[in-house]
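Rule-based calculations on the coordinates, nothing more; no lab input. Values in this document were obtained by computation on a predicted structure and should not be read as measured data. Cβ atoms are built from the backbone, for glycine too; each structure is taken alone.
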Structure P
Amino acid sequence: MPAPHAPIELREFAEPALEPGGMLLQTLFSEVCGTDVHLWHGRLSGVPYPIIPGHVSVGTLVKARGPITLVDGHQAREGDRLVFYDVHRTCGRCYACAVSRTPTKCVHRKVYGITDAAADGLFGGWSEAIYLEPGVVAAVLPESVRAEDYIGGGCGLITAVHAIDRAAIRLADRVLVQGTGAVGLSVVALARLSGASTVIAIGAPADRLDLARQMGADLTLDLTKTTLSERRELVLGLTGGRGPDVAIEASGSPRAVEEGVTLIRDGGRYVIAGHYTDAGPSTVNAHEHVNRKHLEIRGCWGSEAGHFLRALSILERHASRVPWRAIGTRVYPLDRLNQALADAEAMRMPKALVDPRRRA
């Protein structure tokens with residue numbers, strides 16, 4: 001990705017020399033997620049274009065300068081299918097890391113596929129190979145989990161694990177999910193697995209709502225075919241007239257926030273996870289929507305290594321019956337990535353996948 005709004009280009013890079021503790025993966029799959037569309041639009045600050053996008057990927061270990069013990073306790077071996085946490089170089093010593101316990105805000109933080117320049121090396125999954133520098137958190141993909149399961153969940157699943165933590169869902173809670181993209185679909189599944197008695201999803205288009213029902217939603221509401229008052233009536237009707245106990249915003253829309261604070265019950269918990277970039281202001285009345293409702297609002301920024309590792313455990317236990325693989329419905333070779341971005345932008349599928357081995 002040479003610059004915002006510029007076509008994706010194919011370039012060749014030298015194979016990196018491995019440092020002690022470094023590994024080289026042959027990419028099996030990467031993803032085209034909403035963040036990549038934002039990168040394409042130039043909506044993230046400080047991105048050192050040109051970059052190799054693709055921040056969540058799965059690959060086969062082809063070279064290692066080891067021995068290397070992975071975060072799951074396995075010793076890395078050539079031929080292993082590895083996945084890795086895309087955030088690296090957090091320092092562990094700054095205020096964010098050591099005091100406020102918010103390592104996602106570490107000033108030294110780097111993210112594969114986003115904050116590393118292409119000139120720095122193979123730090124993105126839209127490539128035939130990925131360099132895992134020493135210290136990157138990596139794990140073996142469990143044998144029962146297909147690569148398509150992992151990448152179908154992808155960054156959306158990992159973020160959803162964090163959002164569920166922030167929501168503190170309790171057994172029999174009634175949960176509203178705003179947005180049926182990759183994050184929202186995983187939030188639906190995890191809310192159900194967390195013991196929610198009712199899960200409601202608001203989103204569009206129809207194929208995503210159908211997938212939300214497969215992921216565990218009891219009621220889906222098409223944002224394009226219902227009014228706010230109609231949605232309110234239906235949500236209240238399914239939550240005893242009080243509103244949901246928990247709402248999780250995963251749409252990235254300012255209008256969703258304005259609607260969410262009106263739907264959630266008094267004393268409820270509201271997690272905002274979808275606003276990774278600035279989509280503009282929301283009009284929220286502090287008295288009416290927050291204080292008088294005794295509402296608790298929590299942000300959810302990115303994810304941590306623990307969310308990554310727990311996502312693997314969730315997939316190992318539940319991927320056979322929760323269709324995460326269905327989120328990644330189209331696979332593109334490297335020479336069709338411009339089309340992949342255009343399709344992702346137009347919401348023609350929940351998520352586009354990248355297979356560097358595939359040829360058009």
Structure Q
Amino acid sequence: MSDALFSSPEHEMFRTTVREFVEKELRPRAREFDQQGRFDKTLYKKMGDLGMLGLRYDPAWGGSGLDWSFSLVLFEELSRCDNAGVTMGISVHTDMATPSLAHFGSDELKQQFLAPAIRGETVSAIAVTEPDAGSDVSGIKTRAVRDGDEWVINGSKIYITNAATADWLCLLAVTDPEAGYSGFSQIIVPTDSPGFSYDLLDKIGNVGSDTGQLYFDNVRVPVAHTIGEIGRGFQQQMMQFQDERLVACVSSIGASLDLWEQTRSWAEQRILFGKPLSKMQVSQFKFVDMLTQITAARELVYACVRKTVEGEDATELISMAKLFVARVSRFVADECIQLSGGYGYMKESPAGRAFVDSRLGSIGGGSDETMMHYLAKQLGF
């Protein structure tokens with residue numbers, strides 16, 4: 001990268017640190033994590049010790065006080081760990097469950113929950129999606145009813161990453177069913193709370209992280225666990241989604257580029273009709289087409305990060321990136337599995353895993369259709 005915003009000496013030093021961590025701690029165990037259906041919780045502590053888990057957060061709570069360009073570096077490198085589930089689990093902790101707490105939480109909540117999360121001593125999860133409410137967040141039904149100084153929570157959430165690993169949840173619940181968009185609140189729920197339970201789900205992809213359905217049966221937590229103002233949860237969650245979508249885009253680009261490189265290396269060694277597959281024009285054209293789309297997608301993501309760093313509203317551009325990057329990721333995975341032939345259809349192949357892993361990009365964090373619906377409204381349709 002030549003852009004000074006992303007390639008200062010500090011960025012390159014940090015990139016080297018993350019790359020060494022990936023090569024030492026993650027890539028060699030990528031298949032092991034898939035077999036386990038989760039990755040070791042101790043990895044969070046190692047990342048915390050290296051200052052990777054609170055890049056943009058206030059140093060008062062152990063963060064680094066940096067900007068989004070460092071998060072870009074982090075997930076460009078983490079996504080090359082050869083295991084999308086691992087990248088997913090980490091990004092949930094850093095950019096999906098903790099942003100609202102960092103921006104809106106009380107000092108007491110930050111001390112109790114954010115600081116240990118930044119150190120990697122605890123793991124977090126975001127609990128929004130429900131069996132009857134996915135991209136349409138306004139349709140959630142999980143209720144938190146006030147009883148004195150406590151919330152009493154009942155309901156369920158589904159497709160929750162880090163379900164079995166998380167020590168606490170950033171839960172979005174209905175606290176006033178008559179108040180419309182002002183009737184939601186974000187509440188921290190420790191997973192050792194009586195009445196909380198979960199079931200693990202069997203996914204087709206991203207299997208290196210645990211995903212489950214959560215159940216809340218008269219779970220009691222202090223009202224003081226509310227993040228920000230009561231009734232502002234929906235708005236806070238919409239802001240938190242921007243971090244989620246942007247980090248998903250960065251991760252998809254890094255994973256696609258890594259897959260492209262691995263597939264090219266394989267094609268250079270694969271002999272077909274007396275010459276390497278990479279020497280056949282049809283293969284070369286596929287590699288050119290893929291890299292062109294990856295580069296275009298990456299530049300769009302860089303533009304999103306640049307606007308974010310400069311303090312501009314990047315919501316519309318991030319929505320475009322979320323839509324475009326997910327489609328590019330799927331295209332690259334499909335082309336790479338085709339180039340890999342029978343080997344590509346095996347779970348052991350990078351292309352085979354990417355083929356199912358990449359499909360989530362157009363669903364999670366707001367579906368393609370949701371992004372298009374928002375963008376169409378912005379265009380005045």
- relative contact order in percent (Cα under 8 Å, 6 or more apart) - structure with the largest value, from P, Q: P
- Compare distance in nm of label points 7 Å out along Cα→Cβ at positions 188 and 244 across structures P, Q and report the one with the greatest value. Q
- Note on the structure: Candidates P, Q; distance in nm of label points 7 Å out along Cα→Cβ at positions 108 and 172 computed = 2.6; producing structure is Q
- Query: Can you say which of P, Q returns 0.30 when FRET efficiency 1/(1 + (r/R0)^6) of positions 20 and 196 (r between Cβ atoms, R0 = 41 Å, to 0.05) is computed?
  - Reply: P
- Task: Name the one structure among P, Q that helix-only ellipticity at 222 nm (-39500 (n - 2.57) for each DSSP H run of 4 or more, over all residues; to 500) of -8500 was derived from.
- Result: P
